[in-house]
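Peer 1: Some structures to go through are shown next.
Values in this text are rule-based calculations from the coordinates and carry no lab data. Keep in mind the model is a prediction, meaning the values are calculated, not measured. Cβ atoms are built from the backbone, for glycine too; each structure is taken alone.
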Structure 1
Amino acid sequence: MDFPPFIAYIAAFLNITSKDSLVSIHVVPALAEAFLVVVAGMIARELGGGRKAQILAAIATLVTLVFLATGSLFTPDALDQLWWSLLAYIIIRIVKRGESKLWMLAGLIVGFGLLTKLSMFFFVVALFVSLLIFPSSREFLKSKWIAAGALISLALISPVIYWNATNSWPMIDFYLHFQGYSGGVGPINFLLNQFLSINPLNIPLLNAGLYFFIRSNFGKLFRALGLSYIILYIFMTLIDAKPYYLLPIYPMIFAAGALHIEKSSLSKIGISRWFGSRPYIVCLVVSAIFFAPLLMPILPPTTYVNSYGALSGLGNSGAGQQNGGPMPQYLGDRFGWNSMVSTVAQSYNNLPSQYKEEACIFTSNYGEASAINFLGASYGLPKAISDHNNYYIWGPGSCNGQVILTIGLSLSDDLKSYHNVTQVSTITCTYCMNNENNLPLYLCTNPIAPPTSLWPEVKHYN
């Protein structure tokens, strides 16, 4: 519900083929980011860049800080970044070569993009509006192949539409109530976080790329692509989006910037030529090496906390995350789940037999519920339920609600539904996020009202 199903399809495939091994889970985003680097070079070549421009575009993409982070996370983000860049590459080919049949391939990419993350919709709208504004680009929208591409996209996304239509449109309900897309940072911090997220040393390529698209004679044919960036930037600033939502568009900008720098180097005119020099490229690589431990699970936890812990807030800011802890959330959320499940299992196994037979486990978020369901089988734990996001749609299952162990709920929350609430343990962890540490584990019995009547009231989307 909170994401389209493509990432779940991949997860199901990995479960069948590798039993969810950590290696396979890390390989998928790593491969996506590797392909993204290649596509950046392909965009530079298609724009007219030579070897130097292609290498510079690829390296700039490789050292982009958010891409380094998402390259080790099994989330839709790495795939989303790849689909955006592939679409940009196809649009450039259509505009440059007049290969109108490629609109069908564009439709295929858009379809997979929408199956991965709905943010693809905003990129498509920005591209469409931009192509419509410039008379030279408007001609490409008259092709009959656009309709074919749109039908391909619709065919791919139609199962998601059908599922929503037959289940009272839960995704629409989710996004109407969801607050997680707001970065809450304001326009100034949104701008500063763009610079941080792309790697501050990539700012010259960003400026050169925008100049290429918007002002240079060489980029006149591709004005619409530069305008699409401006449209998206303004839109995301106005809605106060999380800073990293704009990141998938940058490989296209880097490619254009690398081409502009290459041309400046050949003509030996302008300061831009210095940003294609070997010392500059070395500085890009060194910066990536320096920031990598902040972004990827490279260092042992103790070493990280002692050496990079002071920068954790910086990492959270670039990722649009606010939860505190000794590590940024994208690293800290990898810790604490085993100890949580072990603590719950100990309390569950200590329950009186009459309680244990019908006890359920209720969690405050999908991370906790998934940890119980994924790791708890070896402890003999029952499946967890939750009011959070997709778990709410799945409902309480076979749980009758007479006896419940709650994770992450406050005493006052539990007392709204149960007469008897007793704290049976406390869940602790060393390197996890603060909101997953020192969690009370409550045993709730003697419900105030029939539990099935309470479920519609507990929906929790964020």
Structure 2
Amino acid sequence: MKKHRISVLVLSALICGNVYAEVDYTKGVFIVNEDWYGHHNSTVNHLNPEATDGAYWTYRAFQKENPGYELGCTTQYAAIYGNRIYFISKQAKDPGSTVTGGRITVADAKTLSVLAQIEKIDDSGAMCDGRAFLGIDSQKGYVSSSNGIWVLNLESMSVIRKIPGTDNPNAGDNSLPSINPGSALYHGQTGTMVLSADRVFAAHQSSGILVIDPTDDSLETTVSIAKALMDSNLWQPTVEDLEDIEAGYASLEECAPGVGAVITDRSGTVWASLSANINGTGESFPVVFKINPYSLDVTPISIPADIQAPASSWYAWTPDTFSSSPLLDEIYWRGGDRWFGGDIIWKYNYTSHTFGKLIDTGEDGNNWHIYGCSMRPHPVSGEIYCSLYHDNQSTAYITRRYSSDGKIIAEYPMIENYWFPSLPFFPEQQSGSVTVLPDSAEEVDTQYFSIQGIYFGSKKPEKAGIYIEKRGQQFKKIIIR
């Protein structure tokens, strides 16, 4: 009996992620999950892709490290910044859970120990569901939401104020059901945000691309989707649109295609995907914007008819798959008009100006599809991690790891559950330390990038933050205080 009991415990450890071994959260990959709405709060799993014993997964890692605590409901976004993880949830508590988490949860990046949970982003009680996080400096970050972008004090771990001009124009009007595209929840949301050239670029569902000055948290200007498309003759308002605009029923921006998501490439150039309209239907628009972060000049790039345009998901907001390679001059996306699934990751090389197919999960015939937004390249290796599923009724999921040229490296099976995975994100590897190289290494060509892949040049950045240092063919993560 004793021998049998030990074997069962060992098997359980292998399946559930080896509960006896201490997990090194400074390596590997995290994947934050919506989890099963109506039954559980959201979860985060940790993947150790180099595990030699097959115990790749630590499931529900936040709950494991914080008994009695849970994330909020429908957590779609998480980011590591300054030795902390910032989890952003749509609500603080799932209707089926007995535990209240937070719309904002802050945890230690090394241990996952909870540091703070904030139930409400807007203390007034107005509808304000969480969307995404962006670290600005050692003292503050931004949290986007269904009603504006908010300043988060990273020292006190408290929400300070909303940035003027980033509001949802329907905020305060809760007369329409939340599933109505014109409701206060699904009309003027803010979503993904990036920092480049000392400006923050943020996707606003009904206004376009907000450009924010982070020194004083002010709205500098807005990049108009309608104007850029009209100037390039890629879209024009219809007669009905013009009548609605003249009658005051709609603005030009509300009639035009909208922004989907914003990213930066490894040089710091800003890119934006577009949606066919601002109503959150998920229908894509076959153009991407290339934006100079200094001049704000917009270059619309048409996507060929045989290439699917980037999927967007304002209706049930996720960060989308729109992303960029840290090593190659390429941007990636999952194509199609279905925000929750698809088979193909497309790429655009902005140096050669060529489009192509990078990954097609349908080619192996095993009925695996990419779930939602759950795809991201590793910020150092450039390898691509994707969460795959069969359909919304199936509890079977795997995570697949690809090389930067789309070849399968490995698959990591998971225990069955309605995970509904969202964003993969990648931990700091040398948290809390600065890598110092010998003087002899100074002759090697050195380049510096942000953790998001923004290229800073060959001179070490002076601003405090987390950076990737490339010397020759070697990459190291450094922290400048």
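Peer 1: Out of 1, 2, which has the highest value for mean count of other Cβ atoms within 10 Å over residues 51-58?
Peer 2: For this comparison of mean count of other Cβ atoms within 10 Å over residues 51-58, the top structure is 1.
Peer 1: Here's something else I'd like to know. Identify the structure, out of 1, 2, from whose coordinates Rg and Dmax of the Cα atoms in Å was calculated to give 21.9, 82. Write out the running numbers ahead of the final one.
Peer 2: On the way: 1: 24.8, 83; 2: 21.9, 82.
Computing Rg and Dmax of the Cα atoms in Å on every structure in 1, 2 gives 21.9, 82 only for 2.
Peer 1: I have 1.7 for distance in nm of label points 7 Å out along Cα→Cβ at positions 43 and 99, calculated from one of the structures 1, 2. Which structure is it? Walk me through the numbers before you get to the answer.
Peer 2: Working: 1: 1.7; 2: 1.1.
Going through each structure in turn, the value belongs to 1.
Peer 1: Hey, another quick one. One of 1, 2 was used to calculate helix-only ellipticity at 222 nm (-39500 (n - 2.57) for each DSSP H run of 4 or more, over all residues; to 500), giving -2000; which?
Peer 2: Details: 1: -18500; 2: -2000.
Among 1, 2, the structure yielding -2000 for helix-only ellipticity at 222 nm (-39500 (n - 2.57) for each DSSP H run of 4 or more, over all residues; to 500) is 2.
Peer 1: Let me ask something else about it. Figure out for me which of the structures 1, 2 the number 15.7 belongs to, where Kirkwood radius over Cα pairs in Å, for residues 75-226 alone was derived from the coordinates. Walk me through the numbers before you get to the answer.
Peer 2: On the way: 1: 17.5; 2: 15.7.
The read-out was computed on structure 2.
Peer 1: For relative contact order in percent (Cα under 8 Å, 6 or more apart), the calculated result is 15, so let me know which of 1, 2 that is.
Peer 2: On the way: 1: 15; 2: 11.
Traced to structure 1.
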